[in-house]
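Take a look at these structures.
All of the numbers you see were taken from the coordinates with simple rules; none came from a lab. Remember, it's a predicted structure, so these values are computed and weren't measured experimentally. Cβ atoms are built from the backbone, for glycine too; each structure is taken alone.
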Structure 1
Amino acid sequence: MKPMSAEWVAKAEADFATAQRESRVRKNPNYDGICFHYQQCAEKYIKARLCEAEITFGKTHDLVALLEKVLGLEPNWEIFREDLAYLSDFAVAFRYPGESADKESAVETRRLCTFFRKTARISLRLGK
């Protein structure tokens, strides 16, 4: 794996671990933070795959835009379009006043991210 791809993977895994830790908090869990970190995990795995293929991408949190760039390499990732669109909302909007995530959102982002993460890790030959 290319060094930059490995860095993206390491950052994705750090986001996944942070979301999981915060999910275990019993008193005042930060649902916005949980959802944000699951979104970030998915984003960084897509960027790792693009980086590995030497496909450039700009600074964006739009997972569907990133998906469009990676579909030539990973056509089966099309099944994640709706899930990635849902996760994209947690990149920015939920980090500012006006929108707040709840427990159900946190559970759903975990489910979606976990499934996508598994697929991305297999694609990058990292195992499950």
Structure 2
Amino acid sequence: MNKKIASIDIGLKRIGVAICLASNLVTPQNAILRKNRNQAALEVDKFLSEWEIDILVVGLPKSNDEMQRRIQHFVKLLSFEKEIKFQNEDMSSIEAEELMKGDIKYKRDGRIDSLAAKIILERYLLLNK
């Protein structure tokens, strides 16, 4: 049985989201705009429930203790009761920006955030084949 996997790239303004439903094909989804952490946690929970996700992969920056603390706190707000894995996300946003080069209005629409979530999930899948 293939497990449905989602990843999130948690930022202070947006949460990038990507999913893998089968055969290691990862698809970025629309980012979740973050008004406050409770609203964002509810929207993440709703997304995970709608897609019937089995495993949640959360990007965690190894090089930023403050963001690690914030991300771990945010994950505790989720009511998701299935498997949660943390994956090193260092450089994923920069990689995503490189992929978006030449796309004029990429800055604030969340595409980079979800592309970073896609990169995080691809890294996880590579390490957990």
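If distance in nm of label points 7 Å out along Cα→Cβ at positions 7 and 79 is calculated from each of 1, 2, which structure is the one that comes out at 2.8? Computed on structure 2.
Structures 1, 2 were shown, and helix-only ellipticity at 222 nm (-39500 (n - 2.57) for each DSSP H run of 4 or more, over all residues; to 500) at -13000 was computed from 2.
When distance in nm of label points 7 Å out along Cα→Cβ at positions 55 and 119 is calculated, the result is 1.4; to which of the structures 1, 2 does this value belong? Computing distance in nm of label points 7 Å out along Cα→Cβ at positions 55 and 119 on every structure in 1, 2 gives 1.4 only for 1.
Between structures 1, 2, the calculation of distance in nm of label points 7 Å out along Cα→Cβ at positions 23 and 39 yields its largest number for 2.
Tell me which structure, out of 1, 2, gives 34 once relative contact order in percent (Cα under 8 Å, 6 or more apart) is calculated. It must be structure 2, since only it matches. Ranked on mean count of other Cβ atoms within 10 Å over residues 31-38, which label among 1, 2 comes first with the largest value? Once mean count of other Cβ atoms within 10 Å over residues 31-38 is tallied for 1, 2, the winner is 1.
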